[in-house]
Structure P
Amino acid sequence: MDLVDQLPPTAARLTAQAFGKAIPVGQAPAPVVHQGPAQARFQGSFGTGGGLDVEAKLKEQQCARESEQGGQQARGARMVEAVERVQGEARRAWQSRASELELCTKLKRDQRSGCISAVEQWLSGARSMTVRLPAGVETVQTACGARQPAYQAEVKVVSAIDLPVAEALLSRLKAGDFSLGSRPGLGSGITRAQLAHLDRFWAACEGGSVDACVEVGLPFMYGGSGLKDSGRAARIFRKVCDGGGARGCIRLGDLYNKGEGVSQSYSEAARRFQEGCDAGHGNGCHKLAALYSSGQGVRLSSSRASELYRRAVSLSRSRCESDDASECTSYGYLFDQGKGLTKSDSRANALYRKGCDLGSLHACNNLGIAHQYGTGVSISMTTARKYYQKACNMGYQAACTKLR
């Protein structure tokens, strides 16, 4: 057998051709497969590349954004500056006469007309101050160089920062000469114990004791039907505050904070708490700290709040050691909430107990809550009711409700 005959059929034919061997009749030769690259030609066109300037357009787009953003920021800064300038002028005008106008409250009502006119004149401009920013361009530096976006004229109406203070003073100047008014009578939800509490301080308050007046004002602030009179409480606390009684300033701040008996104003509340704090009362400091923590009436500042809480701890501790009922309660609250010191329910309750024994309605109520819910003490509704009753007898309606 030839070597060719041992190969596969296709390979045999190819090999036979190569060696000149005949291919059997009826067998077509296998097609030849070319392994090299195909030769092809395209008659169309794909266009020319380049010339789109995409990077340049993107840069211009970015520069336009920078110009618009920078222009708006610059424009906004100009408006803020203009507002601050106008408000600064109003504040300087007010502060230049505020002390003298405050003294007017000590005059008899029929002698206050000049003072009233002076406040009304300042208020006429302070309530609605128009700030105008003329049309113009703002120069902004961008990656493409200086740009100058144009802006139309702007008008903004603002009020003076001291507006609430001036309006409050005007109300006081227009009010009649201070009087506690008539003493509430028995009935209409007022108990004998609550009347006895008022009687304890009423005559002393009318005799000029600022501390006694605060004690008279608290039942009107926290009492129930027939006793609660927020407007009267505000008048009493304002009189105390104007007379140099820091506790009256703090309580007046509480009313402004809640909007009871006065128009709600966080900024005025902050001012009254600041007065109390400046006078060395930790209660005023910790209430002012709470406003700084929330940014209500003052600029939000956790660092300022922390500073005030630390000061409150120092001041309340000192005053509590001198048997100040309100400050013992404030010191206990700081332990209760863990503000400015490490939280301690047991320390809080000890201070509340001292405050309650000294006559603080808040301290008695807080002790009632502690015994009702077992906060730092064993649960005892009997003990809770004892403290709620003491707070209720001092005119604290929330405690009276818990006795039902």
Structure Q
Amino acid sequence: MGRNYARRNFTCPLPVRVKKVKASKDRIMITGNEAAALGCLYAGATVVAWYPITPSTSLVEAFERHAKRLRLRKDGTRDVAIVQAEDELAAYLEEVDPENLWHHYKGIKAGHRPQDLEDLLYYALSYYMMHGDDGARAARVEAMRRFQRQSGLLHVENPLYLDVAAQVFELNALCPERFDSRIQADDVDALRDSDAVIINVDYPLGMAAYQIFSEVVANLGDLRGVYFMGKAATLNGQVGDVMIPNVVYDEHSRNTFLFKNCFSAKDIAPYLYHGSVFDNQKTVTVRGTFLQNKDFMEVFYREGYTNIEMETGPYLSAVYEDIYPKRYPVNEIVNLFINAPYDVGVIHYASDTPYSRRQKLLSKSLSYFGVDATYAASIAILRRMLSQEAELVRRRR
């Protein structure tokens, strides 16, 4: 790693600084696509239709961004129409119809829950990316990776060892005009001056969570928040519900972790349409995917534990070691309330109901039914991270 080499061979911090200067003077530095978008706006264009799948273009994003400033009526509404073509995905859904998604798509287009369209298309895209021959699939993957890089996102696959991928987001390189409308905010432009990076790991189970998190934080500078999202079995809810714990019993360490969860029901409820949100929950982290028998689970339930999952306990063990310069304890009550210097957020979405179905954890995919809960949780986490960082940037100015 270049960073490690510099530390070993140079005196740090380096006596080099980069200053921001206005070297362009009276010139405007702009891309060709952005110039074309401005030209269209000033020429009076009122409709733009685009086809974003293979490939996309930054012209329309620039058109939409500048239209918010330059093409507003007195009542604050925009006087241009921007239409995203979805014919490619729609044709695929009609032809192949995975999980009966064509039925859901037609219902949305007919006016039933039109706000679900973005979620359905994004979910359908995961199927479409794997459709066709090897050449077609490779071309789509490359187009998506290129689009992600242009949007400030680096995807890292791990073909060896653990089946875990990662994404790295540089906040000052993100394109707010490409954000999901549910995470848009007035202060999102402040992220241009951020030096923060989001690292998303998807996603380790059991002690792999402890190992990966420990390795990551050992090589970080200022850690501003850790957020864990994953599926869980629920003992008091239904599949598709969301649970927010502040107590976790870990079968690996036999510790009971107490912590202040930065999320509550009000952070997720506005984006969850089909399920319910339960906060102030108690979670058990088990060693493997096979759930304990009913009598064993009954003991936990009588003690107020309502969720069963596989990674939060090891994550919190790693958080403990990041806060305190020593090994995590064993068979203790561990209070992370006091000295945690950053956000700790945990959100679980219910994938199993072991009392009624007798199914093990990870026994099946939630499929499209799980989109509502997983996307609502993801939106809450992103909104938290982006708003926290934007506020920090404003305070530094």
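The numbers here are math on the coordinates, done by the rules we state, and not lab data. Values in this document were obtained by computation on a predicted structure and should not be read as measured data. Cβ atoms are built from the backbone, for glycine too; each structure is taken alone.
Observations on the model:
- Highest-scoring label, criterion being distance in nm of label points 7 Å out along Cα→Cβ at positions 73 and 225, among P, Q: P
- Structure (P, Q) behind the derived value 20.6 of mean count of other Cβ atoms within 10 Å over residues 273-280: P
- Given 7.4 for distance in nm of label points 7 Å out along Cα→Cβ at positions 41 and 81, calculated: source structure among P, Q: P
- If relative contact order in percent (Cα under 8 Å, 6 or more apart) is computed and equals 8, the structure in P, Q: P
- Parent structure of the calculated result -20000, given that helix-only ellipticity at 222 nm (-39500 (n - 2.57) for each DSSP H run of 4 or more, over all residues; to 500) is the read-out and P, Q the choices: P
- Here P(r) over Cα pairs in 20 Å bins from 0, in percent was derived from just one of the structures P, Q, and that gives 19, 35, 17, 9, 5, 8, 6, 0; the source is P.
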